[in-house]
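Student: Some structures are shown below for you to check.
Each reported figure results from applying straightforward, stated rules to the coordinates on display, with no laboratory input. In this text the structure is predicted, and so the values were computed from the model without any measurement. Cβ atoms are built from the backbone, for glycine too; each structure is taken alone.
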Structure I
Amino acid sequence: MHRRGLAWGMTTHSIRCAYLSLGSNMGDRVACLHGAVARIKQLPHTRLLASSPVIETPPWGKTDQPPFLNMAIKVETALTPEELLVATQKIETVLGRQRIEHWGPRTIDIDLLLYEGEERDTPTLRLPHPYLTQRRFVLEPLATIAPELCIDGKTVQEWLAMLPAE
């Protein structure tokens, strides 16, 4: 049920921009990414503003697994960071994500990277994402949609330039 356009249980929150990273290295990787983006676009009070090209990257953290397809998106949303996290985790589950092994293979991974004007350091959510500036597979797609976005005093482009070449 909806009241004033918000689903019951949702909190009223100002509309803000958020950046998400999406990755897949199992099954039909392109279909998983497109399915995730389509479902994110259907979230209440959420609008897709930008989408990066899809890139193929080697695995990070746990390297004995297939390569990933990665992309980044920018959304505008009235969901709180916590509501957006829960919603994207539900999308992961619908698309077959099983959390068996840390940094292991997955059909889909959706990470909340940044949420305009918000920082978090809780057991369930850290904003900005703790590895954001260390991961080429996150920064490369993000740089195509938000190269001048500032993270901890540097732009996405500057963080990307600081990473060693692969």
Structure II
Amino acid sequence: MSKKNYNVQFSLGNEKKTAKAIAANAPVSLKYSTEIAREIKGKRLEWAVSFLQDIALKKRHLPLRRYIKEVPHRKGNAISHSKTGRYPKRCVLKWMELLKQAKANADYKGLNAESLMVIHAFASKGVGRTSHQTQGKISGKMRVRKAAHLEVIVREAA
């Protein structure tokens, strides 16, 4: 079953000033996706894309504030009150693709691409696909692959 609805609990105001993008069952980690969503929510779209590019190039780390068990600190100054972080490349690339789709949807609606702001970013658990790993002569293991639903809503800033 694929995801079709957005998890927005507040009114978005004028629907003509917003653009949406969704990725259902994206093969990315839910934990890193929630950290990315927390980090880019409320920021300008250009800043969010440059932030994610820096993480992909390992110039900056993704600050982890919730899922920090046994994660080392990074050198340099703290980002978002946290020196703990990682560089989740596959997750970052998927979020960059999603932001690009939201920007394309905004261009299609005729919104100003330079003044877009991320007003909603959310990640929830997707459907995990199982695979069978052989293990010796008798029994095997079931492996569940990670998946997450990602959604972004951008609005033209005043």
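Student: If percent of Cα pairs over 26 Å apart is calculated from each of I, II, which structure is the one that comes out at 25?
Tutor: The value was obtained from structure I.
Student: Hey, another quick one. Given a value of 1.5 for distance in nm of label points 7 Å out along Cα→Cβ at positions 49 and 73, point me to the structure among I, II it was derived from.
Tutor: I
Student: Moving to a separate point now. Compute distance in nm of label points 7 Å out along Cα→Cβ at positions 65 and 113 for each of I, II and report the one that scores greatest.
Tutor: Largest value of distance in nm of label points 7 Å out along Cα→Cβ at positions 65 and 113: II.
Student: Moving to a separate point now. Given a value of 36 for relative contact order in percent (Cα under 8 Å, 6 or more apart), calculated from one of I, II, which structure does it belong to?
Tutor: II
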